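These are the structures in question, set out in turn.
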Structure P
Amino acid sequence: MAPRLELVTPENVGDACRLRIRPEQERYVAPVAFSLAEAYADPEHAWPRLVYDEDRLVAFVMGGFLAGDPFIHSTLWRINVAADAQRAGYGRFAIRAVAEEAVRRGRTDLAVGYAKGEASPEAFYLRLGFVPNGRQVGEFFEAVAPLDVLLA
C-alpha cells in the first residue's frame, strides 16, 4: 500500500507528538509538538500533515504559505521522518505533497532552510533538486527547488 497524507486530528495528535527522529538529527529540526504549536498559532500560513503507511505514522511535514507575498516563497517548514522509517521514500513523498499544495496555491517553487553539519538534511534536499540560492539567515541556509523538478 502507498503512503498517504492525513490531517492532524484530536485522535492522532498524541501519536504525532511522540514521533521520534534519529538522535543525531534532533539539533536540525524542531519536535513535532513544537511545530504543531506554531501551526496552531499561525493557522493562516501553516499546512501541517501526517504521513501514514497503512496504520503506521511514519512522518510529519509542514509547509508554509503566505498568499499574495511575492518575496516569501512557499516553504517547507518542517519534515520529521520516524527514525525507523527513514530511507524508505517517506520524506520524498512528504515533500512532494507540500509541492503539490504549492502548485494548488499557484506557486512555482518551494524553499527550504537548513543548517549545515554532520547529520544535516542538506544532502537529502540537494538530491531532491533543491539548489542553494546564497541566502543565509543566521545559521540557516536557503535552497529553492522549482516545483516541476520536485514533481517529476
Structure Q
Amino acid sequence: MNDNTGQPLARYAACRRFGDYLFCSGVTAVDPATGLALDRYGQLSPAAREAVRSLGYDTNQTSVDVYEAPIVVQSWMVLERIRTLIEPYGAKLDQVARLVQYFRDLRHYPAYNRVRNLFFPEPIVSTVVEVSRMLPADTVWIEVEATVFLPRLSPAVL
C-alpha cells in the first residue's frame, strides 16, 4: 500500500488552517499510485487488522469478508489518514471538533461507526450524508472531512 493514501487526488489542500481551526478536505481510502480504492484486510497494518478483529471483522471467511472488508478497510484507512494529516499541526484526534461523513450507501454506516469508535471513544459532532457517487471510482464507499480545534500552537507549526 502506498503511504500517500488520502493525499489530494487533484489540486487542493489536504488541510488548511484558519485561526484556531484546521479544516481537512474529504479523505478517501484510494491508493494514489493505482487510483484504486482499498478493499482488502491484507491492505491494513497488523495492528489495524487486530483492532478490526476485536470488532468481529476480518474473519478469514471469504464468504463474509468479501462483503465487509471494503467498508471496514476504507473506514479504518480514512480515519487513520486523518490522524496522520493533523499530526504535523500538533493535533491529536481528541481535538477533532467535527466530522462530516459521506456514504454511497447508508447501510455501511454501522460498520463505519464501529471502526470510528476505536478512533473516537467519546461522542463527536457528526454529520452523515448519503451521496450518489464519489471520485475517483464507484468502489469508493466513504469520504470523511474533519474540523480540528488547534489552540495556540507554537510558531514552529504555524
Structure R
Amino acid sequence: MNAALPYRLNVGAALFNAQGRIFIGRRADIAPGVPGHWQLPQGGVDEGEDLRAAVLRELEEEIGTCNADILAEHPDWHVYDLPPHLIGQAFGGRYRGQRQRWFALRFLGTDGDIRLDAHTHPEFCAWRWAELAELPSLAVPFKRDIYTCLARDFAVFAKVP
C-alpha cells in the first residue's frame, strides 16, 4: 500500500425497490464469473459538491435515473484500501482507495427507467434486484467489510412497509 497517496472522496447508493430488494450491478470492466463483479452504484464527489446531490448524480450517471428518495445517510465514513496490484492503476493511479459516505434510497420508478447505457462509458453491463443478505458475498474482498456493515445497518430499509 502507498500511504503517501490520498483517499478519493466517494458516495455510494443502496437503492431499495418497493419490495425491499437492493439494486446491484455487474461491473462492465470485470469478466463475468470473476468473484466480486457485482456492486452498488457509487462514484466520486466533485470538489465542493453536496454529498446528497452527488449520490443522486451518481445514480443518474450509472443507472440512467435518479428517481429516488434519500431515506438515510450512514453516520460513518467507510474507508477501503485498494489491493497492491491495483494501486497505480485504478483511479488513474492518484489514490490508494476510497473514503465513502453511503446513502439508503427508495427507488420510485419502474424497472424500465433503469438504463445502463444512458451514458458513454457504462459502469454496469447487467443488473438485478437482490436480497440485502446476499450483498457481502457478491462484493470484491476489499469491499466486503463495508457491504457487511451496509447489510446490517440498512436492513430496516429492506423491510416492506
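For mean count of other Cβ atoms within 10 Å over residues 14-21, which of P, Q, R scores largest? Mind showing how you got there, number by number?
Details: P: 15.8; Q: 12.6; R: 18.5.
For this comparison of mean count of other Cβ atoms within 10 Å over residues 14-21, the top structure is R.
Output the label of whichever structure in P, Q, R has the greatest value of FRET efficiency 1/(1 + (r/R0)^6) of positions 30 and 94 (r between Cβ atoms, R0 = 25 Å, to 0.05). Walk me through the numbers before you get to the answer.
Values: P: 0.95; Q: 0.40; R: 0.75.
Looking at the calculated values, the largest one is P.
Hey, relative contact order in percent (Cα under 8 Å, 6 or more apart) derived from one of P, Q, R reads 20; which structure? Working shown, then result.
On the way: P: 20; Q: 31; R: 36.
The read-out comes from structure P.
Assuming 15.4, 52 is Rg and Dmax of the Cα atoms in Å as calculated from a single structure, say which of P, Q, R it is.
Values: P: 14.5, 41; Q: 15.4, 52; R: 15.0, 47.
Structure of origin is Q.
Assuming 34, 27, 14 is Cα extents along the principal axes in Å, for residues 22-61 alone as calculated from a single structure, say which of P, Q, R it is.
The read-out was computed on structure Q.
No lab work stands behind these numbers, since they all come straight from the coordinates. Keep in mind that what you see is a predicted model, and the values were worked out from it rather than measured. Cβ atoms are built from the backbone, for glycine too; each structure is taken alone.
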